[in-house]
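Below, each structure is written out as structure tokens.
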Structure P
């Protein structure tokens, strides 16, 4: 089957998403392209086979430490500011937020697939921002995640924050 015809802007977006670590099946979904074609392109662009296997059920399940929670909160804040309120999510906004975050956190870049999951959950209100009365910062909140139940920015006292 021949590769679908795409314009240069979309080709650049696809290439950039692959470089940022977004899984090929998600790129195929976002760009409405056949998955086998995107898989083939992924191997050509990255020089490696795409990761296989099921994704975890939510972005919060990737978080292991409070530091991870702080980083995800920072990314979602950047995404929210890039996107604006009420605007529909676009591929350009996702790419811009990931690139902006990675410029700030050059030593610990965010995984593209995690970023996509977090933005999807933020847009659907699964992840929410809450305001901490102690440190007066907004943080990501998700009741089912031990790392996102409390403010990750506040110093802990006996393992509890806020």
Structure Q
């Protein structure tokens, strides 16, 4: 291959690599928005459950099973919310589509060598973005399932236990 072919090939690979990286960065933004939406809904539910529990503690001398269950569900939803923040929204190292000029300016090397080296950097950033997106997506999906499945199970089992304990007390 001649140098013109090499340069055209590197340009094409570089363009494809940058498009790929940008798509992963866009997916990261989308996951961040989904995580924030999930957090908002969780906090609304946790706040409502907490308000219900507080109202229950205000109106009676000893808490009813419903009041205790509301408090437990509130704590459960706040716990899940904490995991959404920690595993899905927590600010981490963000991959940049391009490198800094100081890292690209190497006059001792040919332009083709510098560009090929940068292609390896782009590939590395793509792998890091994929890993972060996979981790965030897996955690977000798991926490959503934990909310959908766990909330009624925790609430129902605790309420039934408290009702039974109240009946046999």
Quiz item: With volume of the Cα convex hull per residue in Å³ derived from the coordinates and found to be 119, which of P, Q does the value describe?
Solution: Q
Self-check item: Label whose coordinates, when relative contact order in percent (Cα under 8 Å, 6 or more apart) is calculated, return 21 (choices P, Q)
Solution: P
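Hey, helix-only ellipticity at 222 nm (-39500 (n - 2.57) for each DSSP H run of 4 or more, over all residues; to 500) derived from one of P, Q reads -30000; which structure?
Values: P: -15000; Q: -30000.
Computed on structure Q.
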Quiz prompt | Read-out Kirkwood radius over Cα pairs in Å, for residues 60-147 alone, computed value 17.1, structure in P, Q | solution = Q
Quiz item: From which structure (P, Q) was distance in nm of label points 7 Å out along Cα→Cβ at positions 108 and 132 calculated, if the value obtained is 1.4?
Solution: P
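Read-outs throughout are calculated quantities, based only on the coordinates presented, and are distinct from any laboratory measurement. Here the structure is a predicted model, which means the values were calculated and not measured. Cβ atoms are built from the backbone, for glycine too; each structure is taken alone.
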